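Visitor: See the structures that follow.
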Structure P
Amino acid sequence: MVIATLSTTADDCYGRASGSVFSISGTGLELGKISDDPCKAWIPFTAVPFLKNTVIVSSTIKLVANNTRSGATCKLRFGCEAADNPSAPSTWATLNSRTMSAAYTDDNNVAAQTAGTEYTWNITTAVQEILNRAGWASGNTLAVLIHENGGSSGSQRTVASFDNTTYAEPKLVIEYLLGGQVMTWESE
């Protein structure tokens, strides 16, 4: 198995639907609902080395809890931005206007989280959709989108961002076929 490691960027961000918060430089990415205010997060992976139509065997987003939270069950939708080479959002309005891939993964039971614990979600079909886009090219940015998905008030969860110095930033691990062999790419 071959592992190639690439860095994410400090452009990961989140915002709240009320528009009251947009953060591109904090140590955490807020997910779920803060009170009744739904959150969205955008996590970029740059210089992705895959050619158009590369066959993905598995793709997993790994997020580390930034703190310990319990209470209302959080409901999240994980996908990718439906774009060939997206640039970073600069405001809540530009984050909110991003379109999620038609393929996504719902987790309607994101239970309590423990600080420092890594949580994973399979987003294989969403990543494959982006690599199959007509304008996809090796070296482009692939961005993961995480949306609140109808959870209860106060179902907030927080994960470490790129800027967090205590916990690992979001990672994307992709296994793919190359010459009939399964390879692994891990972004960190």
Structure Q
Amino acid sequence: MQRRVDEVPIRQRFLIVCEGGKTEPNYFRKFRVPQLVAQVEGLGMNTIGLVQRALELREQDEYDQVWCVFDKDDFPDRNFNAAITLARRNGVKVAYSNQSFELWYVLHFYYMDNALPRADYMRMLSKELKHDYEKNSATIYEELRQRQDTAIRNAERLLNQYHPIRPSRDDPSTTVYKLVQQLLEHSNPFGTRK
């Protein structure tokens, strides 16, 4: 019999480029992915400009996964859809939210499939967190971490209700769970979740 040699798992290198300058970067920087593996950039740019910047950053280093994180907000449908198309054509993955990133946070508490103004998400989060939700919170990841499985299930269920999927019109919807799943998978040496 041959003895199996210990295998060292290969960690994926992530580049995550966020529309928001603080909210999304503060959240994604908390994942237990080694700093040399995940680079999170918060740029505060429009959707198409964000994808273009991700493509520029990708050329400066080697990454296994490049992600753009942005919201529908009040961007015109054509701009939002064009950004998603540009990203996909260039091998960049998209974690979008329609209407806002806070939808992802709300899905940690319960499933919802009705379109609401963004301000309602803030009120819902304040109620569930039992304190005022702060948009650029540095602690939100820790507050929600134990509920990530619920959020993933809810976000996937929400997205699966749309046939066909039309990101700019599917309100509410989010694909943030896809990025979160990848980060969790690569968050420690053996791909197991903590």
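No value in this document is a laboratory result; all are computed from the given coordinates. Values in this document were obtained by computation on a predicted structure and should not be read as measured data. Cβ atoms are built from the backbone, for glycine too; each structure is taken alone.
Visitor: Taking 16.0 as the value of mean count of other Cβ atoms within 10 Å over residues 48-55 derived from one of the structures shown (P, Q), identify that structure.
Guide: It must be structure P, since only it matches.
Visitor: As an exercise: Rg and Dmax of the Cα atoms in Å, calculated from one structure in P, Q, equals 17.1, 64. Which structure is it?
Guide: Computing Rg and Dmax of the Cα atoms in Å on every structure in P, Q gives 17.1, 64 only for Q.
Visitor: To which of P, Q does the computed value 16.8 (mean count of other Cβ atoms within 10 Å over residues 120-127) belong?
Guide: Label of the originating structure: Q.
Visitor: Of the structures labelled P, Q, one was used to calculate FRET efficiency 1/(1 + (r/R0)^6) of positions 32 and 88 (r between Cβ atoms, R0 = 30 Å, to 0.05), giving 0.85. Name it.
Guide: P
Visitor: With helix-only ellipticity at 222 nm (-39500 (n - 2.57) for each DSSP H run of 4 or more, over all residues; to 500) coming out at -11500, pick the structure among P, Q it was computed from.
Guide: Value -11500 for helix-only ellipticity at 222 nm (-39500 (n - 2.57) for each DSSP H run of 4 or more, over all residues; to 500) corresponds to Q out of P, Q.
Visitor: Can you rank P, Q by relative contact order in percent (Cα under 8 Å, 6 or more apart) and just name the one with the largest value?
Guide: P
Visitor: Just checking, which of P, Q has the largest value of distance in nm of label points 7 Å out along Cα→Cβ at positions 96 and 112?
Guide: Greatest value across P, Q: structure P.
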